[in-house]
Structure 1
């Protein structure tokens, strides 16, 4: 580990105290192999962009969206834990300290490399058995406003994160399951400092105050959010995590915790949901075949449907390969106008295919019988031919015909997608994890559940069902692939990614990001910047963002010169500026070990030895 990482960690742990088994009577002293120290970490500034140095390590590394979570993963790796062990510890702490983005009430996709094989573990939420296609339509058959749907019981899917992590741990864990919860339980019971990001998110939130538990826990009597730096304890979450640590995922999916979740969803005061105890008890995490795609000198492995991430990323990168080369890709620390034009146009075409074809593969067949049809080089070459010097314009891109036949589906209308957090880990044995985890929008369904404990605090329930198309059919009555159906998993943009050298098969990088549908752009651009342009992980994450979901284009506010925006507008892109808050984490292999980057737009850091 280089001197920057050493000094960073010493600064954090200078006043740390040992809290190994304090208040954890279910762990006998003789049984504990993991010794946890709760670090004294001062929250960073509330700036929207905080310079990060990048972190070099020699033996292992972990990157996550909050320093307390990263530190938990670091200590697990230090104790001999595997990459999966570290990811579990990180996720449990994120449930506590970054509740607005992910947690045990949501879902996740985890990519794993064990030194020879790549595996993909699906913990995506499922729709309850009792839902209907009209779930998000009002009495007139029109879609509900997004927030009206999200902040309700209607939006809550059956959570899958804990059950998926248990599956991954059974196959790749080294430390005992229950010990991986010690950091989160300790911090929940002893307290932690509210970060500026959590405070800012609470201040901007409109509906969490309406929830009886959430409003009382995160706001004062005047409705003011917890201040940055305030000490916060979450005894309800601590108690829930104790049960899961001791009894595994069945404690989450059956018994008092499940009963409390179901009761809250079914009794939402405005729009009750349909989750049942049977839905909870029968949830199944799945191992899916990863998608690995050759690109330049690399093999890029990502998550298959129900994620649209890998397919859409590799469509964008594949189309760029068929376009004329750009003389200058970077100008003054931002992508050039010519490269951005090509990237945005490829994105338009890729998102058109995404809106037509991609959904839960247990309900929807891929075009031509294979998802690889969307990545066929000749198909991508034909799509690239549609890209000229001028933009095709907002909403002009149409889906292609990768199978040579007309699709049986209608195009899904655009609708909001939010949220999420990302974790990357590489352990001392070279095992790697890329895990993207979510409760969807900030604070999910705006429902806090205490697991039936009656204690203060708890965990947030997801609003993941709003990732389905609100409309089940188009105007002609043709079904939309990503419509709501019982037991179905909503389409996702999460893009946990592992990269390998095509010749040596050596692991090159682990990366991913939150950001709703823009996850795809953030991850694609980072892959290009690291692997094609030769930037290190931190330099790549620092680059400003530009996205389009097929309509207007958006560039990161204050990060591009006016003349570049004018040039893109002159090409017909209809560009405007907006805050594009990614949360990229990336770890790349170097000759000396590893180098990690954390997104300067969030509070994340990288740690390792």
Structure 2
């Protein structure tokens, strides 16, 4: 399938083109054709049963006018009651089937979207921010689910009901049914005017929700920083700005609806008035019977609901289409690497003349050259903002370099299949996430097949086994949001235990023990030192005892490695590292 793509703005995830949305909608319909057909069949059956009422009532009016028996009236009344019962039963099962159908599609969309999101390049995720992804995962998925669950069946059923009602009205009285068309000259141009504007309006509305979500999420996640630096006013202003934009686009879409719905309401009732006036004149001239006027008038009234639903769901489908465009637009994110079949000859890592820029033309790393032998321990130190973490991410294969190369055994890291690369090179930062689930499940993220004994051994290696066993249910204790909240230090130890289980040959530790008190961090690093014997370790640290214990130390300043050597060599050099060491020792 050829994919269209709407070019995203800087940092924004792409939005699929209308052609792609239509193709994806057709794919979903084909994939669930049988279920959708069943839902529509039930709705159509309900609609057909509902058409019997006006026909029977029209026949009854003519029969009463011509003289009839009470038995006939009772029979017709019972028939009307029977058709009403059939309509109600069919509609009940139609609604139930529609809900089940919607839930299946809803689950499929969530699973597909999560699979796509987890495959996104991390650089793309970081630039997009959590707000956009959260909005697509929640608001947009919900909007599409609502449309699929109710909108698609209702639109099809409304269209079928309108056609059937008009057909039966024409069969009842062709000349009288012409009055049913008087609302079209008003309804058609207004609906066309609305559709030309609504798609863009709802797309901007969805984007504004993402900004609001992102602003709220960032403020909550950074609450301590906001409080410590007195940033409350700035964050509130950011929230006000985001809400202002959202308010503006909401007003625009509301204005569109305020034009469409009143015009539609007028167009609904014009045919009823026209049938009564035109029918009254025809009946007075004996062209049609009073029963025919009553039947067609009831058909005109019955047209109001399906036409109203069709207009309403046309509006809702615009929202669903805008949301679907955002959901499937994630598939249009270009990969930041292409895996090859090349196999590394060894586990040595070579960084050759590397530059890296988060934004074009603004390099944060400049001409980095570095060679790491298997089993070597390298400490990376330097002032904040010097590029240490960026260098660590390149060595871990998170980001491809802008220029130059980072290779393992002669193969560029970005040429390695991601699933293999993550088993070979791992990055642990000071930001650790505890997933909702048991503590054992959280640790098993390092290796899903790990046994209970291996879990205990990994936790023991990082000094976490004692507090883990002391939890209410031991390793099976539920942790994460809504359950037991681990302390930042405990979360770091869980992340390191995952690392022990994963058993990669190269580790990048980006201040991975920064949230643990200095003495505990020192003990933990000594424990890890024995566990990680023979593996390449790149430790980005602000506690210089890590550098003291390393084989070599790299000093990064201004995006360049300005000093490289052992602790003793750099102390003897009396340069930037020696200055950092003396400053740290006197703290």
Structure 3
């Protein structure tokens, strides 16, 4: 088997609001976890090779690596159309995952556009992250794969013959203009009976109707409507519908450096994303989704505030043990491939501020208040009051020594500030506003004294450090200092000068002393959400033209179907990191809405 050659940006996303798949430009589904985002993958060629599982449907003449002619999502949906122009005609493949009633389905419909085209389908199911070859058999005209707890059924049109070859299921057929051939792959637990079969064509119409109805609720009406809508659809696709949790990405171990070890599992929900996620959903008019995310947040953080984690599973699970999968060679040889995330054990004090700020934002936006939400906030504040002076691992989950990260202290200020604002707005609530004012003032004074370099006129990454951190761009956004404060302007200029690369922004410097900063060797690309933060900071500091130019440069980094990974390498021109990345798309929506504040309808 050969190593996959598709880049991260060569993939498109389909999903059913409980899991998601990546479909390459060569017509191959190379990543799919079933039945949930965080389940084991049954297609893992993305992180290995074909023998680790994939499903390719393409014209026979396209060969092993042939790429499609063009592709796009149908309207404002998650239904993907891929077109192939051949010597004998044109064909399209429609890929989608209908929102499930019981079991997850992957539907692939081949439709002739012109002429006659010979099509080849090769399905290699490999359960347990590409490790387990299932036993294949026939049943009622279907191909059935079983291994341990997993079972999958492949169904196609009666006239399409399938056969086994090289531990794969294959078929070959021709389609004429107007002819359609559908395939449905259905997963279920092997100890349960096969779920009811869906009609692929009815499911297509229903999926399109569902997405059109959902997309019509978007309030944004500005000049970046297509980019905003695609980002919102992506965020919806990364939502685990049963709980409202939003995963950071549907993938694990896509590298931050090709060939490097900075490969992490992002199929979980991060508290650090909470405020920005709420802001993006609320600004675009998606109050229901914002409410579901808020409710997930309240369930996840319930309990002893000392046990607050930086991330949780999609249903609020706390145990996310990290391990490596040695049988997967990694995307373009970027090993190790990891599942689980050891950063769950870190102390990141900023998440207390994120949670309090999120619940404050939800209350201010008019989301129905939960009676216990304020008590949870008071509990978190009481813990933070005792611990904010301690060092931590910070926003970026460094695996080096703990430090007094400036961003963590600023978010402690945010927690106290939002408590004061809440009590001022609702004086009937239980709480001591003066107590939180004292904490707010103390944090503010310490950050301005210890986290600011007066010689360089910039806030630094940590107390006593000369390093910079793009997270300090959020200082005016959260209200710690006004945007016209010379220290804010100086920080924006310093970050742009020292962390800028190719017109975009890195999180922090990885030059020379990388392992001293985050405990890891190697490098990484520019961080896309930080680049959106820079556009926001430029706008806030009065440089609106530069802000818009930067935002529009960022839009050019989206792939052909409008998706963004976590990072971008301006040298090689490649997207890097897990894909598609919720944080990047959250940044896009927030910046677009801030650029055009009058482009939304009035809130209902």
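When distance in nm of label points 7 Å out along Cα→Cβ at positions 98 and 354 is compared over structures 1, 2, 3, which one is greatest? Write down the numbers at each step before the final one.
Details: 1: 2.0; 2: 5.6; 3: 3.7.
Top value of distance in nm of label points 7 Å out along Cα→Cβ at positions 98 and 354 goes to structure 2.
If distance in nm of label points 7 Å out along Cα→Cβ at positions 218 and 322 computes to 3.6, which of 1, 2, 3 did it come from?
Values: 1: 4.4; 2: 2.2; 3: 3.6.
Going through each structure in turn, the value belongs to 3.
Quick check for you: by distance in nm of label points 7 Å out along Cα→Cβ at positions 282 and 538, which of 1, 2, 3 is greatest? Don't jump to the answer; show the numbers that get you there.
Working: 1: 5.1; 2: 8.3; 3: 2.7.
Structure 2 comes out on top.
Can you spot which of 1, 2, 3 the value 69, 25, 21 was calculated from, given it is semi-axes √(5λ) of the Cα gyration tensor in Å? Comparing all candidates, it corresponds to 2.
Rule-based calculations on the coordinates, nothing more; no lab input. Everything numeric in this text was worked out from a predicted model, so none of it was measured. Cβ atoms are built from the backbone, for glycine too; each structure is taken alone.
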